[in-house]
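A.B. asks: Below you'll find a set of structures to go through.
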Structure P
């Protein structure tokens, strides 16, 4: 017979294992309610920024993680992290830990696109194109 390893059983009994369903993108084009769940500072040829992971928090894809969303800290790319902070209810001088720790939700328009360069060239990826605040009117944008 096969069973979970003892250390996983112990963690489950202690409530240390998250049993929420989850998947990994890419997801189809559309609006999704999500929260920032992880980020890491990074440096690319175009400059500094963060790679951010978001988790969908509502609907049939609840628990799906969208990884590696690039937030550029360049003048041309700063719109994206600024729009995220504003949609989550924070100001431009906020730390990214704040909305993550508060589990602040936003609505994001996610596009499914083909990667054009790098090791995943030719594969489908998701790119967040817009962040807006969660409100009754904005929730009407979601697919049921």
Structure Q
């Protein structure tokens, strides 16, 4: 197999792997997110979270994959990219690593978003209790 063919094949295999990384994270976190959303009193917001979550996990995996460039300091042409098989293998590993890193960032971002939602929910409930006990 030539390096050009290897580049094409590895690119699509790594793209599929990146999608699998995002899909795996989505499957792993889907039930906990739905349970969290179902505990919220705001029905429209529940639906918004459940609708947005898949894109918020899978899209970062794809973005991590496409964020890696084959061109670099000493590699400015296609011929230089395909000249070295080891370079192609390193770029494939870098793409997988970037996908994992972006998914980790997405999970942390979702944790922060959900923590803010919990804080807002508690504050609303606390204010509702103060209002109801103050009106009695």
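Since every read-out is calculated from the coordinates, none of them should be taken as a lab result. Quantities reported herein were computed from a predicted structural model and do not represent experimental measurements. Cβ atoms are built from the backbone, for glycine too; each structure is taken alone.
A.B. asks: Taking Cα Rg over 2.2 N^0.38 Å for each of P, Q, which is largest?
C.D. replies: Sorting by Cα Rg over 2.2 N^0.38 Å in descending order puts Q first.
A.B. asks: Supply the structure label, taken from P, Q, corresponding to relative contact order in percent (Cα under 8 Å, 6 or more apart) with the calculated value 32.
C.D. replies: This figure was derived from Q.
A.B. asks: One of P, Q was used to compute mean count of other Cβ atoms within 10 Å over residues 79-86, and the result was 13.4. Which label is that?
C.D. replies: Q
A.B. asks: For which of P, Q does helix-only ellipticity at 222 nm (-39500 (n - 2.57) for each DSSP H run of 4 or more, over all residues; to 500), calculated from the coordinates, equal -30000?
C.D. replies: Q
A.B. asks: Identify which of structures P, Q gives the largest calculated value of distance in nm of label points 7 Å out along Cα→Cβ at positions 103 and 127.
C.D. replies: For this comparison of distance in nm of label points 7 Å out along Cα→Cβ at positions 103 and 127, the top structure is Q.
A.B. asks: When FRET efficiency 1/(1 + (r/R0)^6) of positions 15 and 111 (r between Cβ atoms, R0 = 41 Å, to 0.05) is computed for each of P, Q, which one produces 0.65?
C.D. replies: Structure of origin is P.
A.B. asks: Follow-up question, since we're still on this one. A value of 2.8 was computed for distance in nm of label points 7 Å out along Cα→Cβ at positions 87 and 119; which of P, Q is the source structure? Could the numbers behind the result be given before it?
C.D. replies: Working: P: 2.8; Q: 4.8.
Among P, Q, the structure yielding 2.8 for distance in nm of label points 7 Å out along Cα→Cβ at positions 87 and 119 is P.
A.B. asks: Additional query: For the read-out percent of Cα pairs over 16 Å apart, for residues 7-62 alone, a value of 50 was computed from one structure; give its label from P, Q.
C.D. replies: So the calculation was done on Q.
A.B. asks: Which of the displayed structures (P, Q) returns the greatest value of distance in nm of label points 7 Å out along Cα→Cβ at positions 39 and 71 on calculation?
C.D. replies: On the way: P: 0.1; Q: 4.9.
Largest value of distance in nm of label points 7 Å out along Cα→Cβ at positions 39 and 71: Q.
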